[in-house]
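These are the structures, in structure tokens.
Readers should treat all values here as calculations from the given coordinates under stated rules, not as data from a laboratory. The model shown is predicted, which means the values in this text are computed figures rather than measured ones. Cβ atoms are built from the backbone, for glycine too; each structure is taken alone.
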Structure I
């Protein structure tokens, strides 16, 4: 289920609990919503509100860390590709085939994580794996004649291995880190919290509009959390600018 769909479900459930509580409040005996009863309900709502705020804050912090980590990894991938291209350029014209394969690899990685509209993201390898293996074989086949070329070949192989490790980090960190039970518990807390608001709030259009805005805000916060948790899906995505910039300069 997409982040937007989960946020909409949360919005609908919490709003329904608010309306249901407001409807029930009209039919409760007067002593159930007296001053003492209201104080107890407000105390409970304060506890639930505090727990909800803490969990949402932790989720925002954790998912923002995930997003920043993936964004940093993309920059590492771009840097490794640029460094590898320069090392092979210094090696000599013998690396012409390897540099061509490097460009194919860079484009395959880009298309893998930023596919065209409607195409699924392939985290497991696919074309980038084949291109990477071909590049590694091309680099291994180089026959250095000088100490400088031997050093550059070793450096190219080390950089390529490092690139593969960083590329795998993108795939390993691609799954959602928020467990579904946590979302369910958070949804229940929100439903109870706003049910309490609906129970205590005056029944007029202004109050109802304000509660709808509050529910929408909480659902929006959940949407942001879910979007940041999947940096390559949805509306908030890691930019491909570093990789595109490197691809445009490969082979120069």
Structure II
């Protein structure tokens, strides 16, 4: 059984960078192989972990829409579609990445979504850990996976707006009826301890704070350069903090 970790949060919170750092740390703790799922159409998880994506699930879906009869003779439609999805996997040492791409248009291709849900559920069992970088509305998690998550990390900045966003995400998670082992708060881009007043607002979410990731100038520099987090020094403040976060996640997953 793989450890499924999903990240939720608004754009601009550093969620994708945190997802990449989680993958790096899990590999460092010899948790492998890992499946990284880039489920945010606007994110660039592949760039953060030093991979190149040539094909997404979204593009596979569009190809099937455009040419629904392109299936070769001799194989079933399901088998052919799964073959296309398999070819979309980007493979690296200890880690594979699946990019979901953009959402479908108004003519929802439910057959593909259902097949993808079954496919992800099946291949997830081949990995020690699955890290899912979600879009803000968590559409991919609710519609294109079986909804099972061991650890949900709600990523927010240490601000009043961040606290309000965290509360909305908690309400959304509950409304989707997802099977979540534990839902936790991660404050990202922190410049120091939060005030008691702000801490009280975050407490209203009912979430245990699992980590506070500090502002890291080196991470910001790497982001500008488009450089992979794999090249960050081991003593980078963000790397150290995420290593601690991973240890806490692993401890809770054993309970």
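Computed values, structure above
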{"read-out": "Given 1.3 for distance in nm of label points 7 Å out along Cα→Cβ at positions 12 and 188, calculated: source structure among I, II", "value": "II"}
{"read-out": "Identity of the structure behind 3.9 (criterion: distance in nm of label points 7 Å out along Cα→Cβ at positions 36 and 60, calculated), options I, II", "value": "I"}
{"read-out": "Answer label among I, II for the case where Cα Rg over 2.2 N^0.38 Å, calculated from the coordinates, equals 1.02", "value": "II"}
{"read-out": "Which entry (I, II) yields the derived value 4.4 for distance in nm of label points 7 Å out along Cα→Cβ at positions 100 and 236", "value": "I"}
{"read-out": "Per relative contact order in percent (Cα under 8 Å, 6 or more apart), the highest-valued of structures I, II", "value": "I"}
{"read-out": "Answer label among I, II for the case where helix-only ellipticity at 222 nm (-39500 (n - 2.57) for each DSSP H run of 4 or more, over all residues; to 500), calculated from the coordinates, equals -27000", "value": "I"}
{"read-out": "Which of I, II yields 1.21 [Rg/Rh (Cα atoms, Kirkwood Rh), for residues 68-195 alone, calculated]", "value": "I"}
{"read-out": "Among I, II, which structure scores highest (criterion: distance in nm of label points 7 Å out along Cα→Cβ at positions 84 and 204)", "value": "I"}
